[in-house]
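Scrolling down, you'll hit the structures one after another.
The numbers here are math on the coordinates, done by the rules we state, and not lab data. In this text the structure is predicted, and so the values were computed from the model without any measurement. Cβ atoms are built from the backbone, for glycine too; each structure is taken alone.
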Structure I
Amino acid sequence: MANHASRLILASSSRYRKEMLERFCISFETISPDIDETPQPGETPAQLALRLSVEKALAIAKNNPNSVIIGSDQVATLDGTPIGKPGNFEAAKKQLQALSGHCVEFHSALAVTDGRKTETADIITRCYFRELSDAEIVHYLEIEKPFDTAGSAKAEGLGITLMDKMESEDPTAIIGLPLITLARMLRSFGINPTLSAQENQHHD
């Protein structure tokens, strides 16, 4: 088991995931993993998200002994087909027009490893988009500019108004880092975010 002195590393360059992990009020580092994110033949979106989260964590673990590494990846799907990040206004407009009135599944995969033991999870969030008018889509995109977000909607911002409902066992999963699941995993590695570093030491 990792002890209280273990470095905690987030294997990500995402500012969203960094901001999410900061909620735990524990010290950590971020290191961007350099891995090939190309889907493998026949790989489902869920399998892709899980594989990439594990590969990200293990890639950083190789050069960082005595550390606990967090890897995460998210894939959005419509009827089983992956949905990418739009990249620009026009692509985002077309994406939201296609998602209007449909349910989008987000697979938010998580992996935590110390280089010896690895735990994984796939948290599914279902976002039910309401019927959207072009005026609503254009106004939303002008305000929030979610061009780096799969599905072109930021649920943590104005994007929540595009939804009829959302279903998930972890409301933070949609933003990209399922914190309820992550806290549970970290506790199994000897890191309890709800305790101070000194208290974690006593609980080792």
Structure II
Amino acid sequence: MRDQGRLVEWFDDKGYGFIQPNDTNKERVFLHIKDFARPGPRPIVGCALEYMVLLDGQGRFRAQQVTYLKASQTGLKPKAKPIPPQKHSVMQLACMAYFVVLAVLVIAGLLSGLVLLLICLMNAASYWFYAQDKEAAQLGGRRVPEQTLHILAFLGGWPAAWLAQQKLRHKTQKQPFRKVYFCTIALNLLLILWLISPLNSLPI
């Protein structure tokens, strides 16, 4: 199946860049100059393209059989009226509620402040590792193991992981990864419940 998008980043000296699909919910697609179906002018940022998408050996989306599009072929709809800001999503509310509940538990003396500090550090580390993995996926560098991302989420970094997925448009379409990610959320909540239960014999 072919898709359409626009070139949003191009490194002419290196011969590669990135396409943003017209469907903004999709991740950016890597493009190399040799992936054009036939020779033509050098690409410039903003040009409309049509292409096939495949997942390469480095786990990134890559364009193949790329062709230039005329304005009449882009299939873009006329600009609609501005849409009012959407309300917070369920995940946004869940992330906020998570930290509020943790703060209440610490104030009530049911949870150590060190645990809250550790969770904050896990969130900072989680966002940073997602950003590093996104950059590696785009540039063909060494990827961050998915197991590392899941461990950080399990240790409380899942809110920042969700934020990174949305802001960086990374790991949003990989279904096996997403399923494990939501499992880490459930396991983290069970861990918090165990920490505040009488069954916890640890001094935290």
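Of the structures labelled I, II, which one yields 1.14 when Rg/Rh (Cα atoms, Kirkwood Rh), for residues 52-147 alone is computed from its coordinates? If you can, show how the numbers build up before the last one.
Values: I: 1.14; II: 1.17.
Here the read-out was taken from I.
Then there's this: Output the label of whichever structure in I, II has the greatest value of distance in nm of label points 7 Å out along Cα→Cβ at positions 28 and 116. Intermediate results must be reported in sequence, preceding the final value.
On the way: I: 2.2; II: 3.7.
That would be structure II.
Using Rg/Rh (Cα atoms, Kirkwood Rh) for the comparison, can you identify which of I, II gives the largest number?
Checked I, II; max of Rg/Rh (Cα atoms, Kirkwood Rh) sits with II.
Okay, next question. Out of I, II, which structure matches -9000 when helix-only ellipticity at 222 nm (-39500 (n - 2.57) for each DSSP H run of 4 or more, over all residues; to 500) is calculated? Please list the in-between numbers first.
On the way: I: -9000; II: -14000.
This value belongs to structure I.
Say we calculate distance in nm of label points 7 Å out along Cα→Cβ at positions 92 and 108 for every structure; which of I, II gives the highest result?
Working: I: 2.0; II: 2.7.
Largest value of distance in nm of label points 7 Å out along Cα→Cβ at positions 92 and 108: II.
For relative contact order in percent (Cα under 8 Å, 6 or more apart), which structure out of I, II has the highest calculated value? Please list the in-between numbers first.
Values: I: 23; II: 15.
Between I, II, the highest calculated value is found for I.
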